[in-house]
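*Asks:* Just below sit the structures, each encoded as structure tokens.
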Structure I
Amino acid sequence: MEKHVNAIIDWLRQQLQKTGAKGFVVGVSGGIDSAVVANLIKQAAPENSLGVLLPIYTKPEHMTDGQKVIDQSGISSLTLDLTDTHELMYGYIRNQLEKKGDFKEDTDQIVGANLRARLRMSALYTVATNYGYLVVGTDNAAEWYTGYFTKYGDGGVDILPLVDFTKSEVYEMAKHLHVPETVINKAPSADLWENQTDENEMGTTYARIDAYLRGEDIPEKDKEIIERLHKRSAHKREGLPQFRRS
């Protein structure tokens, strides 16, 4: 794992040289992936790395874990509470849709959740532009394969240092980097709504997804879920469709 960590740190430094950017910014959620990334970018650019806490109706325990990551990694930090922004923006859009009679109640939760992710992305890019930094994504191999990220939300980033590592490998990396135990042991959650967890939303487990990616046998039900998620999310991983004149 030390070999992998050192390779990622070298790669991050190469991205700065390649792009001319001055440093890195990552959204710190209190989850394991962003905790690992915070540690990696701090080591890659000690004086030019920033972790941003972006609460939107966020539970106090998630904020506490996020602050633990900030303290443990030693990264500079900024807190931007976007709760009022989300409430104002989504409330306005919902109100206008309701006036037209077009508001779909059954999509309310996912629409509001996706807006949370996209507001966080917009905030990160605003901060990144101010500093001349790159926005660093936190998606691992399991999330990338299944499309478990919001298009132009947490998927709206400049670089992805963890995308070649399974979730189990990210856990190993977190232990190697001395990420706080409370962060390592908590159930993975994108913090999109009350009591939301990644695995409940996906309908399978990270362990099963990791096994599938390694070419191992898993229950047929889980295999069908993973392949369906992969197919349905293909548009998130591919370039934009472009019409070309013949």
Structure II
Amino acid sequence: EYLFWVGCAGAFEDRAKKTTRAVATLLNEAGVSFAILGEGETCSGDPARRIGNEFVFQMLAQQNVETLNEAFEGREKAKRKIVATCPHCFNTLGNEYGQLGGEFEVVHHTQLLAHLVSTGKLTPVQPVDGGVTYHDPCYLGRHNRVFAAPREVLGDAIQGELTEMPRNSERSFCCGAGGARMWMEEKIGKRINVDRVEEAMSTGAKTVAVGCPFCSTMLNDGVNGKGAGEQVEVIDVASVLLRSVKPEQTQGEKETEPVAG
């Protein structure tokens, strides 16, 4: 039913691997049929295009479009469905691959999870406590206007009201990694991720939920930089939902969370 686009972070970065496993577990729990490309998948090309290397983007994108078209051969566009956990991949596959002949129906994992909860295929059984706030990824929120789905998932998982930061939804604030700045360092002024972490911590929530591996890395670095790793946890929306749907599988997860460098 879906091709699960794992993404570079989801395949190689330790925290993002947990998101990949959480999504796969939840899809299995909901009875959703999905497949992955495995070694046939390569980088979406988003970082290359954002930093201005259009040649590398075109090379990666054309390779992926060929692979995806082959995987979906014989299927009409409405059934060429892809779910992605990275908003950068979500945006690139859904909005930019069409320029190269790749016509796909792409959803973010929070959209699919919200649908599965609303249709009763996933049922939260234990509320996640301690307070949860949500950070809107730029490429999911402001660029693609997906604001409701992750909040619906979190609302169901905590079985209550989400604690919002002062800057949220269309007025949200970047984690500091957008536009390929994931691979750059701030030279002057205050680091963007520290500013955002301070705002998140001001809510008093013990969990900062994210929907992007870039945001996860940046906010985790900010939390650890402030020495607040024992008080505040940064995890993906899917992991929050998994704790509510299958609490017995997530015992002790926080203790094994890797420490950011």
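*Asks:* Which structure, out of I, II, was helix-only ellipticity at 222 nm (-39500 (n - 2.57) for each DSSP H run of 4 or more, over all residues; to 500) calculated from, if the result is -17000? Present the calculation step by step, with values, prior to reporting the outcome.
*Replies:* Working: I: -17000; II: -12000.
Source structure: I.
*Asks:* For which of I, II does semi-axes √(5λ) of the Cα gyration tensor in Å, for residues 23-94 alone, calculated from the coordinates, equal 24, 15, 10?
*Replies:* Derived from II, not from the others.
*Asks:* Can you say which of I, II returns 4.1 when distance in nm of label points 7 Å out along Cα→Cβ at positions 55 and 79 is computed? Walk me through the numbers before you get to the answer.
*Replies:* On the way: I: 0.6; II: 4.1.
Computed on structure II.
*Asks:* Suppose Cα Rg over 2.2 N^0.38 Å works out to 0.97; of I, II, which structure was it derived from?
*Replies:* Only one of I, II returns 0.97 for Cα Rg over 2.2 N^0.38 Å, namely II.
*Asks:* Comparing I, II, where is FRET efficiency 1/(1 + (r/R0)^6) of positions 127 and 223 (r between Cβ atoms, R0 = 41 Å, to 0.05) highest?
*Replies:* II
Any read-out appearing in this document is the output of simple, stated calculations on the displayed coordinates, not a laboratory observation. Everything quoted here is computed from the prediction, not taken from an experiment. Cβ atoms are built from the backbone, for glycine too; each structure is taken alone.
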